[in-house]
Structure P
Amino acid sequence: MACAKHYAAYGAAVGGRDYNSVDMSIRQLHEVYLPPFKAAADAGIATFMNSFNDLNGIPATGNKYLQRDILKGQWKFSGFVVSDWGSIGEMIQHGYAKDNYEAAWLAANAGSDMDMESRSYTQHLTKLVKEGKVKMSVVDDAVRRILRKKFEMGLFDNPFKYSNEERENNTGIKQSI
């Protein structure tokens with residue numbers, strides 16, 4: 001599966017510093033930074049990875065405008081959105097969420113379908129659904145998007161389809177048991 005990243009405006013971080021803020025107009029966002037992502041969506045890209053940066057004060061991982069309104073809404077993107085490595089938890093360092101519970105709440109409702117590494121979803125999503133802070137329909141939509149891509153890849157018929165034991169043995173990395 002191909003993944004378009006880092007959605008969006010990652011290259012415009014203040015001072016060119018990783019994980020930093022981006023301060024830009026809506027016009028510049030739509031005329032300069034979003035067109036390549038729109039082209040990827042139109043070409044059938046499978047996934048989008050949101051970026052670590054915030055955009056005008058809202059981390060991309062928790063940005064409903066980027067994920068729900070534009071990507072899944074206007075562009076009708078049917079793939080899934082995966083967080084960048086730990087970017088759900090990184091919303092705490094941005095000062096946007098007070099803890100991983102709140103970060104999971106904000107990210108899920110904004111449209112981040114898969115939590116890569118922060119474990120915010122595995123630790124808090126069940127409680128957020130039970131409390132009514134994240135609708136079950138949000139979880140159902142995320143699961144549907146992820147499972148659809150796995151189905152398209154043939155992983156239900158052959159879960160080891162892309163495994164290659166020879167390649168794995170030649171990586172130079174030995175697994176310890």
Structure Q
Amino acid sequence: MVRQDSADYIYISLGICAGVLLGMINVRAGSANLTLGAGGGCLISGLVFGWLRAQRPTFGAYPPVAAQTAKDLGLSVFIAVTGMAAGPDAGPLLRQYPVLLPAAGIVMVVIPAFLGLLVGRRFLKIEKPILIGAIAGQQCSTPAITAVTNVAQSSVPMLGYTITYTLSNFLLPLTGPLLVGVLGLRT
């Protein structure tokens with residue numbers, strides 16, 4: 001029996017390596033290169049390795065506390081690196097578009113969330129906690145689902161979050177290069 005308080009680092013490392021290798025696969029579609037990237041590859045690999053672990057829980061131990069620590073650390077590093085990469089361009093862009101840039105960012109977040117809320121409640125009749133989780137997943141927002149589950153003091157919103165988050169993370173790395181290729185954007 002595997003100890004519940006220890007992590008199977010070999011299994012976790014194999015999953016990460018498999019995900020990085022999967023993310024390196026490049027498919028050419030017209031002038032666009034389609035790839036999952038390391039993040040998308042690791043997401044798919046994580047789903048497969050997690051499913052394998054669920055089938056045979058004798059290997060691949062990963063305590064919830066370790067998983068939460070890794071998620072928090074990963075999110076913090078991602079946000080810091082994204083901010084540092086965007087920082088040099090942020091000042092000039094905000095000076096050039098002082099109202100348009102923040103307004104566009106707000107509109108791009110609020111409209112899909114509102115449409116998801118409207119369609120989910122009115123047409124699909126999804127229960128509120130699950131729907132709020134699904135909207136957080138649609139936005140690929142780990143901080144949002146963390147806040148929602150903390151306020152709700154329940155993990156029920158995670159039921160809606162997991163599938164939409166997975167689909168969003170799967171489609172996001174595919175649609176970005178595809179849109180750039182279709183629109184013919186060049187830098």
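Every number here is computed from the coordinates shown, using simple stated rules; none is lab data. The model shown is predicted, which means the values in this text are computed figures rather than measured ones. Cβ atoms are built from the backbone, for glycine too; each structure is taken alone.
Some notes on this structure:
- At a computed 3.3 (distance in nm of label points 7 Å out along Cα→Cβ at positions 7 and 135), which of P, Q: Q
- Among candidates P, Q, the computation of relative contact order in percent (Cα under 8 Å, 6 or more apart) that gave 22 used structure Q.
- Of the structures P, Q, the one that -10000 was derived from, the read-out being helix-only ellipticity at 222 nm (-39500 (n - 2.57) for each DSSP H run of 4 or more, over all residues; to 500): P
- Source structure of the calculated read-out (Cα extents along the principal axes in Å, for residues 55-126 alone, 57, 41, 16) within P, Q: Q.
- For distance in nm of label points 7 Å out along Cα→Cβ at positions 63 and 119 computed as 2.9, the structure of P, Q it came from: P
- Once distance in nm of label points 7 Å out along Cα→Cβ at positions 79 and 143 is evaluated on every structure in P, Q, the highest one turns out to be P.
- Test item: percent of Cα pairs over 25 Å apart calculated as 38, pick one of P, Q: P
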